[in-house]
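So, here's a batch of structures to check.
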Structure P
Amino acid sequence: MNYTTLISAEQLQAFVASKKPLRVFDCTFDLMQPHAGEQQYLASHIPGAVYAHLDKALSARHGVPGAHGVVTASGADAPASGGRHPLPNREKFAIWLSSVGFANDMQAVVYDRNGGTYCGRLWWMLKWAGHRNVAVLDGGLQAWQAAGGAINSGEEPAHFQTGFELAPALAALVDTQTVSRQLGRLAQTLVDARAAARFKGEAEPLDPVAGHIPGALNRPFTQNFGPDGKFKPAAQLKAEFEALLGEHDPASVVHHCGSGVSAVPNLIAMEVAGLGPSGLYAGSWSEWCSDLDRPVAQG
């Protein structure tokens, strides 16, 4: 059996025991302390897990930063989005996957210890690279440990280079031009995953402009999880998203947040609920507000 959205700790244990091709990725991160995630990984991680650093592996950091942190590289180094965490292009991402020994026949499992905040980024990127069999470990490292899963510390042995091949994208990347062109139209429903205070413009700790894209709906990504840190049941997620969307077509949804990372739990939740797939505006608010001519709403 292959997993394409979520995998439980018990299911992962059984998959490990099956000896089928598998690569586990630890995506633990801390925005305020960018080196802390790797230190936590070295202290304890699922045996064999590869560390995926948000800034170094899952974001483009080439070229010269432009206004408000927008990366302005060109050619083979050109990122696929702007914003504070610009996506590397698919070719660059495939090179990284090959360098850590990931192959097309593998089941990928991603996790963090941050309540699912960061691992969804890699889940989405693998879908975008055309890889179907990738799942989020429901409940993260905490659920793995609670289920009696083994833990390693320190570095893992290096993996042999592979030749990961890109396939047609299984995830929809939406750019700023499309968001702007579709603004106010029924064909696009924007869902902002930031906390309510940031959405309303009452507080903005990271970006130079406070507020949100006009017409966007607000669903903080933390609302997808129960007290145990796992995604809520599919029926509950479906009811909550239907209440949020009202008459809006789920197929029109484009998710975003501050920099395209914490929006993904909303996207995954919609798929779990049977309301997906939906789009991702990876540049998100940080790219949108980098141009002061773009409209901003507050409240």
Structure Q
Amino acid sequence: MLTPFQRRWGIVQWVAYLKDKEVPVLPETRDRLAALREEQQDLLAPKELAGVVFSDPFLALKLLRRVEGRHSTMLEHETTTALASVLQAGVDDLVRIVDNGELADESLAGMRDSVTRTVLAAHIGRSWASMRADISAEEIALAALLAESGELLLWHVAPELPQKALDELHSGRALRSVQAQHQAVGFSFKQMTVALVEAWALPRLITMLIRGSDTLRANIARIAEDTARHITTDPENPAIPADLVAIKNLIPGVSHHSLIAPLPISAEYKEQVLLAVAADSYSRDAK
């Protein structure tokens, strides 16, 4: 429960409060890791553990902060992928992080939705980025996974705030999530995430991708995040054709069929999207 004083806090106060808070892990992550250890008799492969990290944005953040804080002064390069985080932390350390950490409250629907969005965004971003040979798909995937860190921490520490923003949106008093957040708490959760990422001194590349700098990699990550949000809002969201056009502009050498393949939408709606994109392209060419 927030105090009356906390209810008046702005983004500066919340960043100062949250930056040193312990990051939890999802209960299902602890269960999944325990099952893997029992199945494989503790002989866990780093690549398999990286897959566990990619199902839990809390763990991804917790592990990256731990590795960067411990090794950043010793390494010549920054940690920018989940696998690198696992390799640098070591299997034993990762297991301790999961076993001994706080657990997130999965009963909060808003938190579950945020986790689902970021995991899906990481999957989409990795799939699209892998279609270009000149960028690291894993870096884009990690940035997409961490893109809602500020909101996720608010759900863990002060769920009244993101719930208030959701109530504002669902009431119709706000038309978009960002507007609802500003009306409810005075700042956007993206602003909170960027401020926290900078306060934590996360790797510069990951910070740049999360901030949304106008670069190829950052734009792929951004479109992946937007697409994940559209899909989780409505699997037949009318914004998806525009998402496909946007990513095609960044990856022109790949067909629309290939770009839409990773999206978890029905085959029927994929066909509708492709037809809409083709009709739009024909209309523009005819002008």
Structure R
Amino acid sequence: MNLIDKRDRAIIFRKRLLEAMDLKNISRSALARDIRVDRSTIGLLLKDDLPRLPNAQLAADAAQALGVSTDWLLGLTNRPETPGDIVAAAMSLSPAERISADEQLLEWHQEAAGYKVRHVPATLPDMLKTERMLDWEYSSFRERRLPEAVTAMQDQLEWLKSGVSDYEIALTIHEVEACASGTAYYANLDKDIRFEQLNLVADLCEEMFPRLRLFLFDAHTVFSSPVTIFGPNLAVVYVGQCYLAFRETERVTSLKSHFDWLVREATVDARMVPSHIRSLLNG
């Protein structure tokens, strides 16, 4: 731990207090009124020939009035935001629509332009679904939103084909097997719809490799909740009715490492996915 000399800390405090006052466009008199001290007290703190440190109460009151953190004013951190603002910026909750037409999702994809997107979907990836698959999935919704879902799927696929970003998807192998056999989630889905869907996935993975890479992992040995990492600055976990979004570098890096682990442990590599899917259909 590097301790700062009292005189140096006083100089830091003076400079940062002046900076915060300038940004807030607040005068010495106005600040003095806000924190209920004499104007002369503020004058002493800002005196450049003999900077002084305030007591804890005065430092906290000044920080609150100026919308910055006390730690920043005193040189303990280089981030002026309050702790609550830092947490809010690093992690947020956003409502999650059922469909991929959700505007928030589209904005996040656009934000990641030029970066690799890593995605662990809850089911088969929306952007790779057929219209008949979407029609079946949305048949139970009180308000049918199939046109929106189809348009969103087409838009995302065109975005992917444009080459703006590479896309890696890690999917449980059991999802593909269930679709092929008509079990679990796909138990009541007609065979021709299921096979059409899997053929499309195989064709797109073959056509768009290596821009699109789909890896199949075994959920018996590795596990992941639905998550998408949009480049280096944003990771989003899907928790049902909302997205939990992380922007703090360490959290994003941790989720990226988690995704890379899924890829390393994949049962079927991206190059082999098309032939694997076709073998399930012909088996």
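Quick check on the output: 55, 20, 15 is semi-axes √(5λ) of the Cα gyration tensor in Å, derived from one of P, Q, R. Which one produced it? The value was obtained from structure R.
Can you say which of P, Q, R returns -15000 when helix-only ellipticity at 222 nm (-39500 (n - 2.57) for each DSSP H run of 4 or more, over all residues; to 500) is computed?
R
Quick check on the output: 5.9 is distance in nm of label points 7 Å out along Cα→Cβ at positions 4 and 124, derived from one of P, Q, R. Which one produced it? Attributed to the structure labelled R.
No value in this document is a laboratory result; all are computed from the given coordinates. Remember, it's a predicted structure, so these values are computed and weren't measured experimentally. Cβ atoms are built from the backbone, for glycine too; each structure is taken alone.
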